[in-house]
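Next come the structures, one after another.
Values in this text are rule-based calculations from the coordinates and carry no lab data. None of these values were measured; they are calculated from a predicted model. Cβ atoms are built from the backbone, for glycine too; each structure is taken alone.
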Structure P
Amino acid sequence: MAKDPRRFLRYLEAERNASLLYRALADTVEGDRREALLELAQIEDEHAAHWIAKLEEYGVPVPPAPTTLDPSAAALVGRARGAGFADVLAQLEEAEGEGAGMYDNEPEAPDSMSRDERDHIAVFQQMRADVQQSPSPATPSLPAKPSTGGEAWHRGDKSGSTRAAVFGVSDGLVSNTALVMGFAGAAPSNSTILFAGLAGLLAGAFSMAAGEYVSVASQRDLFRREIEMEASELREKPDEEMKELELIYRAKGLDRASAASVARQIMSDPATALDTLAREELGLDPSELGSPFKAALSSFVAFAIGASVVVLPYLFFLGTGASTVIPLVLAIVLSLAAMVVVGAIVGRLSGRSVLFSIGRQVLWGAGAALVTFAIGRLVGIQLG
């Protein structure tokens, strides 16, 4: 049977189905992911063409190409459309891992074909890594690998806390500057402007803190639930979980025997097995699921720092006869200076041009303040 050319039919079916699946998934995404999926589909088409040529060479009738997805592939595409492409990456990676050795002992398959199949695994691994490493202050990251002088931007902020702080300061700065300028435009007393600025600072900071607490707490509950489900599967289906581990390490480049040995060693300790599966399969670090209290406090402090800039000058010009022009000018100067600093830091973190980031920060921040100042002046004139 090993020499029976009809075995090529199985290879042809697998390659055609894979091409059809990747093209369907490409319609659910855009940009680099879409291009990568279409490239994978093209490679599968080239593999299919190879097996068609072999079938014709041996006189075996070539069946027509499928035009619809099989039920499991259709369900996968449905998940990608409903829950997002990232939700199916693990299943795609696992499926490629299962088929990675399909041509290892096939004399009619060129060496490049086996390499292509393993390269497909690497593509989905990279896509999953990109998803897990996306900057998000509420998303815990995997432990940093020991540094040997690698990229500085990866070493300094593995949790995204610096980014969260900078953007929190930016939010507080822009929103409270606009609020204070609106009141200043209406030309009330300095004490009224100060009260409005402090009220905006506290309201915004508490709102940011409450939102961040709920967000991180909810996500933490979700992560815990996923880890609990993984622990349940580990107890009830240890053989299947060991197979998953084996596939994961095969996908990382280990041969079948080495991957099986590593999987058995990990599974010998339930705690280590759960920790490994949580990290490798779920992309979670069980010891770092995020603290709602810390997230809320950091959001509060960051927003308050940004919002305080425009308020400070009014603290020193209170009482009857105090100048209203000097604190306004100081508030404008300090706010613009703070916007320049924040814009520069954002540019540094995001990799964009620092000048571009400064310009964008000042343009939108000053623009919002100017609009609210004009509205305040109009309202003040009408009421006055």
Structure Q
Amino acid sequence: MKSISLYLSCDPTWGGTFQYSLSLLQSLRELEKKNLITLTVIIENDSWNRMLQTEGVKKAIVVKNNLFFKGLFKIWRTLKLPLNIWQYLGDYFHPIASVIRKTNSDLCFFPSQDSMSYFGTYRSVTTIHDLMHRYERRFPEVGNPKEYNFREYHYKNICKYSYQIMVDSSVGKDQVCESYGHIYAPKTVIIPYIIPDYLLGKKPDYSIFDRFNIPPKFFFYPAQFWMHKNHTKLIEAFSVVKKIIPDVALVLTGGKKNGYDDTLKLVENLDLRDSVIFPGYVSEEEIIALYKSTKALVMPTFFGPTNIPPLEALSLGAPVIYSRIYAYKEFLGENALFVDPNNESEIAEAMIKVLKGDNPASTYNSLSQKNIFQERLKGIIF
């Protein structure tokens, strides 16, 4: 029986990374229920407690990182000191790395692409969600020199020191190899995203419609307001739709990031204040209610290779309008209307098609995708 540990550092406000981490937790728990593995979950904060109880996790360790080691590692990285010395010290002195080592796990999974994956000498399986700092460097959130240099250092170490690397698509694997060397191809495993089980079982909370005065006819985009999420093109497209079909609204959930002010300003300039709704961060139950009621998820993002919200939407019966970029076809097949994220007219045309009932019939099978995820996960472990 394999001994597996799972390090969970994110919280629900992280969006897709949290959903992915939860999916991995659920898949590992299923293997534990079949007596194939023993699982130890290591968490940094209390946000996971309820989820761990729901999933019936038997062994969980709460351990706090501290500012001293964070600061020390920044100095270590700046001085370009050898990482193998840091790893050796981490095994015995770092508050988290030493705990991971003491679990004596065969493998430790890091779904949030954490630097903890190379802070010790344990065998790590690390997810690389994207390398958009290389492929979409025009966006300041990933392309400014400080952030870019940090990410380069970070992902090079993930590739070098991880026992296995998990990516979402063949495009994701190709980008890892193009960026850091084809020597990493043998240990890079394609495991497509899936959605957590809870999404299909929770009761939707429709009270959000009264609280924010959301009309029956609306489009939905759950995304933090980063510039790469492309809210501005969506707003421009929506203004075109609004002129043709006046009784439609647009609901934008998510935290305020570097694209929020520009989005708000554009809404004001286009006189869409009464039609674009900003609920902020909403609960899981409210998200489900929005998916179940929306005319379509509209996601004109510039980042890939793939994203989790389209899978959530399809699983809950919502049509999907999605960017024609990176692994879009491998990801969704014929299950979405694909648009150029730079072209507001094309986005608007797809939105109007949906309102007229002209959208593709979904053949997405969440159970089939879950089985693929589970089998490839087993391939890593065994």
Structure R
Amino acid sequence: MEKFDAIRPYRDNEIKEVLERLLTDSDFLRSVANFYYPRLTSVLPPLMQWLARSKLRSQLKDVYTVRSMQDVIAEYMDKMIHDTTTKLTHSGMHNLDEGKNYLFISNHRDITMDPAFVNYMLYHAGYETLQIAIGDNLLKEPFVTDLMRLNKSFIVQRSLKGRELLQSLKLLSEYIHHCIHSGQNVWIAQREGRAKDGVDKTDPALLKMLAMSRRDLSFGQSLSELHLIPVAISYEYDACDILKAEELYAIQKDGSFTKNERTDIHSIVTGMIGFKGHVHVAFGSELEIDSDEPEAIAELIDGQILKNYRLSDANYIAAEMLQKEGVVVDHALATVIQEKSISESNRRAFSSRISAIQSKLMRHLLFGYANPLVNKLRSGYKL
């Protein structure tokens, strides 16, 4: 529908034109060269960009549709998973009914990898891949916009103000309902911005947006039509843990954190190429909504995400370090940590990971790892 043209992903008949544009974009080619040949690109950038263009032309020669583009992206994901994870697992897929479409709402730890991992699981299980919500604040580079829209991303226009913002949110709500009703799965984060402190909370304002386009229904009925499924994504190691700690420290010290033009791009690239260890994607069950209160529905989502979050030794080690420093005083947590069997290899790996971090950032980084354990324990969920 034409009214969605400004925010929707690219269609089949637009794919070739966009690909040709990307193959002449020097910023994009430099990024691809860095991905494949990081050392050589720093020494011979023009040659490596030429090789990147040649490699891309070969990979993309048979791409004419969105589906064939997804096949190519899956190959990139295979390389990324091989290079940056030790294991990728999933659970809860039995909760998905064939022939039914869902709005997957996940915790938000990484800008691009969160939906990418959910999408990868659906793709390899033979389900319809996702339409992915992405904020326009992340689309500062033209090639990033093209890449995201090629990969079935639609744009959340966060930079607008006043009446224009309200209209854009209503259009976004209409688009998401349109996707579900026309046979598409959709992914959206549970809140704007990543959870930098490891606390996963759904913003009730997100739920209000989702219901905006169906004023003819009650709030709960409008959300029920979207078949909401909470998803918990667990990273053994957060590739952006130091970047997040730097931001939290700046907010603590100065009251705010100022981004520059490269901040988000740096986080995206770090999230892609940084080491993640074991990654687990847990699909919850479709929400049974019997309330019209956004806060109550948000708690249902949070409960499933926290319950299904897969803890690793890194979570326990970080909590143990905070306990020893007296920052966290919790007898139940101390007992859990004492009873937990943590491998020496994982202790060494975590120690090595944090060895170079500035002392002023340490507490923020440790809380990012410890909070999922702390909150799961306090909420009474099985560890």
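Here are the numbers for this structure:
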item: Source structure (of P, Q, R) for FRET efficiency 1/(1 + (r/R0)^6) of positions 187 and 259 (r between Cβ atoms, R0 = 30 Å, to 0.05), computed value 0.25; result: Q
item: Entry that produces -17000 once helix-only ellipticity at 222 nm (-39500 (n - 2.57) for each DSSP H run of 4 or more, over all residues; to 500) is calculated, selected from P, Q, R; result: R
item: Parent structure of the calculated result 21.3, 61, given that Rg and Dmax of the Cα atoms in Å is the read-out and P, Q, R the choices; result: R
